[in-house]
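As structure tokens, here come the structures.
Every number in this text was worked out from the coordinates using simple rules, so none of it is lab data. Since the model is a prediction, treat every value here as computed from it, not as a measurement. Cβ atoms are built from the backbone, for glycine too; each structure is taken alone.
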Structure P
Amino acid sequence: MAQEKHLRDMRTVWWQEDARGEAVYMIDQSLLPGQIVYLTLTHEQQVAEAITTLKVRGAPAIGVTAAFGMALALYRLLRERGEALTLVEVQEHLRAVGEMFRRTRPTAVNLQWAIERILRRANRAIGEQCSLLHLAQVLRDEAQAIADEDFQACLNMGRYGAELIADSDILLTHCNAGSLATAGWGTALAPMYVAHRAGKHLHVYVDETRPVLQGARLTAWELQQEGIPLTLITDSMAGYFMRHGGIKAVFVGADRITANGDIANKIGTYSVAVLAHAHSIPFYVVAPRSTIDLKLSSGEQIPIEQRHSDEITHVRGVAIAPAGIQVANPAFDITPHSYITAIITEAGIARPPYDESLRDLCLGYHDIERQADN
């Protein structure tokens, strides 16, 4: 019961309103595990800055955050302008805020998906001639629906993925795809949580995940909080432990999945997939259908975010490289579908050929959303 309480209480991002007004609340992931600090954001630019600076990260979580941020933007505008606002100004403002959020993290498609969903819902409400206050409430409710759906999706992915985990399995994961990356139990970590609570004994090798150390700071912390045994390793040790450590499967998340099953995920994922393939270890990707982008035929079309050189040359503000050195810092890499054993979604498990299985899992998913908003 204590474990159940932990995951329910550790919310990544949520909406709150009181006598002081409306705000987006979130845990500041950049300070974990040393400090647990909650942020109160009252302006959409603060929300955008939190996404850019990795105070909140993880593809599903930033989608939820952007949705709440767009609702917040309208509430703030209403407080400042009130009845002087026109519907045309509101539409222009929401589009501008959406574009600002799009620019924060270009690789994760969940972000684009959530923004489009909020804009479609706004257009539908405006077409119904609702009041501006009602429109703000509609957008807040739509953002909450996105968060609630993600929570349920995490549970479903956990149940499907747990079926692939046997008692006493040793697993490996890269980056953080747990509760902190979603509005629920996580993607890649959700199967581990479900299996653990079902009484299966697990041990997880956790890649540290340079350069920002999401594995060391976040995944290790989450698993420790849940009482799941783990071993933290450097990224360059993955191959060694695949050969000598008895690893039975790899579970990772994804920031975008294309129609052919290629995935974009945290830099280093491709290397782990190649190593898993070389050692005949199943490589599982866990992500909700909002991460699947059927408009792109392959991973070569996914934009890869390039981040600041300081993430490579410094750790917690301390320089670890010579000043002025040339640095490359792609935040993500592409893992070809040929290295992926299965893709676990909230609607079921897709297996090769992915161009067929992913299409079947997504059949009507995005279309139903759009039709509901028209």
Structure Q
Amino acid sequence: MLNKKHSPFSLIKHLQKDGSLVWYARFWDEANQRYSKTRTTEILVEGKKGRRDEALSAAFQMIPTIRFSPPVPEKKFLDYVADFWTPESSYVREHALVAKKPLSSYYIKMNHADVKRHLVPFSSFSHLTLEQLKPSHIRDWMIWAAEKGLGPHRINAIVSSMRVAVRYAVSREDLDHDPFQHIKEATESPKEKGVLVPVEILKLINLKVAEPRALLGVLLGVFCGLRRGEARGLKWSDIDFVNRVINVCHNYLDDEGIKTPKRGSVRTVPIPSVVHAALLVDKEVSPYTEPDDFVLFCMETRKRPIDSGFLRYHLREILISVGISTDMQKSRNLTFHGLRHTFVTLGRMAGISDLEIQTLAGHKSHEMMDHYSHAGQVIDYTAARNKLERVVNI
């Protein structure tokens, strides 16, 4: 039985941002047996008949201008997503070469690993082509992932990696539909990062430890608001001992080495007395003290700082030493990143303005973006340092 010849196009109504309805035409690609081009007729849907005849006429006139891509072999969905998250993919190269916003190799590698670890084992994806992917497949995977023990945050991250890949195909017109259009995220109940209270910070300040790098790293988080990568990337040239400030301009990632801080949050922060003392102790025991050497040094080589797990492990041990057990750390969600939350809390308790705190911490909300470019020029770092010291009686 012969297939019925397909109409060259179909008309659809599309809601514009201004609230108006406009006729769009979807053109049929006979070679690929699918709708693969959608164009506006620029005819408003209005009046009793909606000006449909005008839209039909406009669409007929557009037919000679429509060019379809030649048929391509059907790509397996899993193969497509796995290839998408590689350094050689068009998406990654476009980000780096055209958008001038290269993706981190860690981000690419983790998304690629998620395909192997969490998508390949799902049987419904095994023989599916990219064209065959439907919302039902995605929703079924989300249920399967939850039953396997993945939390909502992890599920949403993996869905996002699939969504980015598939929508890139849609944007290139390699795919004519977006199966993620009506997919809702899994409901998350994020647990707030815990913060240290002043009495615990005071114990921390008076703590005697065998590993000065560990204590310094924790103090850099609590009193200077440094992220873990920023603490690891800190160099002696970044520290101005005369003016008692740190110029936060480096971030160290294992897969990429030295980079600029997250989201370009280069900034200057004051050095409280306790951090100043810890820096001097660290410098005294360090075998590497040239300007380009790392403050949190690696004993084996000067080419890289301490390992990524160093601060995580020693933070746990330091918190135990000040009376916070591992179970308490878990229940309070105390992490190294949470030390930045402690910094913000201390700053507010000390009476430092929110604008100054956000600038010192390197937070960049859309609402404050216009202020950030100038706030660093007017902060009194000495006053901020004194306020931070007074709030914990140091």
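Looking across P, Q, the calculation of log10 I(q)/I(0) by the Debye sum over Cα atoms at q = 0.08, 0.16, 0.19 Å⁻¹, for residues 65-272 alone that yields -0.37, -1.00, -1.24 traces back to P. P, Q: which one has relative contact order in percent (Cα under 8 Å, 6 or more apart), as calculated, at 16? Of the options listed, only P reproduces it. Once Rg/Rh (Cα atoms, Kirkwood Rh), for residues 113-152 alone is computed for every structure in P, Q, the highest value turns out to be that of P. Here distance in nm of label points 7 Å out along Cα→Cβ at positions 145 and 249 was derived from just one of the structures P, Q, and that gives 4.0; the source is Q. Suppose you compute Rg/Rh (Cα atoms, Kirkwood Rh) for every structure in P, Q: which one lands on 1.10? Computed on structure Q. Here FRET efficiency 1/(1 + (r/R0)^6) of positions 33 and 169 (r between Cβ atoms, R0 = 30 Å, to 0.05) was derived from just one of the structures P, Q, and that gives 0.75; the source is P.
Of the structures labelled P, Q, one was used to calculate FRET efficiency 1/(1 + (r/R0)^6) of positions 161 and 201 (r between Cβ atoms, R0 = 25 Å, to 0.05), giving 0.05. Name it.
Details: P: 0.90; Q: 0.05.
Among P, Q, the structure yielding 0.05 for FRET efficiency 1/(1 + (r/R0)^6) of positions 161 and 201 (r between Cβ atoms, R0 = 25 Å, to 0.05) is Q.
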